[in-house]
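In structure tokens below, several structures.
No value in this document is a laboratory result; all are computed from the given coordinates. A quick note: this is a predicted structure, and the numbers were derived from the prediction, not measured. Cβ atoms are built from the backbone, for glycine too; each structure is taken alone.
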Structure I
Amino acid sequence: MGAIRSVKRTQPHPTAPAAPYPWRTRLGAAVPILAMLLALALAAATGLSQRSVLPEAVEPWVYGYFAGRYPLFAFALIYGVAHLAHVAAQPGPASVPRRTAFGLAGAAALLLAGLYPTFGGVILRAGFATGGMAFLTHQPLWLAYALGAGVAAALFGGILGLSAIAANRPLRPRLKRIGAGTLAFLTLWFGAAVIGLSGSLGLGPWPQRALRPDEAGPAALLLIMAALPHAALTTARRLRPAI
């Protein structure tokens, strides 16, 4: 009888939840996409463009070659910052000071890599240089474009992944992270390729002029298409044991 009672005590309660706050995890994964779409809606509603009166210090982030060629990259940066904020706010092994310090440092590093010295930063410049050199060496245009998007995604994802680990992930190295990191890179590679096609898909010359309502809808769909694979992967990882 004593043995039977000890076994019963060790069994989990049948009504205990399988994972802490799974609904919050599923809901929170949509926050980076919603932040990106909210920024797009604000840009369309306010008529923000290169014709807007802006402080002189802000102008380098609005004007330039990369701002006109890859304008949706601005919303990718917003997605990245919101993703880091979501990671830092989730349940995890990190203390509040660690979450705050590395979350802010990661967001600053991402913005610096994407905006300094002008819009695009080292992320778009490295991708464009890689794709351009591949094309100049007589590689097919699709391959050159894929290589450039891959380099940009690697830089963007590297900063994002390392900052997420530092902010609120177990610091012990695990082999599972190699596979998870590869999948995350592939989703970001897909997203970079989709975002880069905005001009070819006829979404208009924003930010040379204000974003029109008939252009904002397709731009929103394009952003969702680009970010959804990474957001879905993040949600699936958080619903499983931490890796």
Structure II
Amino acid sequence: MLFTYSCKKTKIESQICLHNSSIDYLKRWAVVYTQTDNYDDQGHLLKSIIVYPNGYFQINSDFTYNLFSDGVPINGKWNINENCQFVLNPNTNNERRFSVTQLSVDSLTILQSINYTKITEHYAAFTCPNYSSLEYKWDSAFTLQTSYSIDTLYQAKYTYPGGYYKFNADASYSLLTADMQTSQSGTWGIAQPGCLLVLDRNKPNETSYDVQKLTADSLTIWRKDTAARINYLQHYVRHK
């Protein structure tokens, strides 16, 4: 059961009310880390756990949101209630209420309290990949493949297909899939909205990927196969 805050203003944990914010929070935020703190009934901290999931949280101006975290896609609606809480999936069984504890042009922190547990989610401004950051050979590390139905994810499994993607400065690419012994080549680019990595744009075999994480040494991309009803979270490492 969700912890409910008192109607008295002094009891509201939200330090920031998005209704009054002059900062543009309606954008994509990259996941930094999530901290879960468990307390006893006297308020003493029992355990603290920090995890670093991949993904992002996108807050849209039409009161919808998109959340991608470690391969699990979630879409829904949001609003701000009378207590200045940021609410996901309002008036549903999946409703989640957050206090906004930090907001700047490059950071967002939200806090959820559930009984004796506090979950703090930290985000940073999402930076779209540029061409030069992708112009390398990326070796396949592994893929998390998850089947889905209308409202359920199931049969998650790891595969190790091998192979590579090579993105060239002239907007061409080459692909080798080791398990299928197939190769492919074409053109690539970055498309808006969403900073999508798009292969063979405006062609029958066009494919787009959501870039979930990009570092100097790793690339994580996600795509949904609606025909097969499978999500693919593909992890690559930069070729050495």
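Structures I, II were compared on relative contact order in percent (Cα under 8 Å, 6 or more apart), and the highest value belongs to I. Taking distance in nm of label points 7 Å out along Cα→Cβ at positions 156 and 172 as the criterion, which structure among I, II has the greatest value? Comparing I, II, the top value of distance in nm of label points 7 Å out along Cα→Cβ at positions 156 and 172 belongs to II. -23000 is what came out when helix-only ellipticity at 222 nm (-39500 (n - 2.57) for each DSSP H run of 4 or more, over all residues; to 500) was calculated for one structure; which of I, II is it? Derived from the structure labelled I. On distance in nm of label points 7 Å out along Cα→Cβ at positions 100 and 204, which of the structures labelled I, II is highest? Structure II gives the largest value of distance in nm of label points 7 Å out along Cα→Cβ at positions 100 and 204 among I, II.
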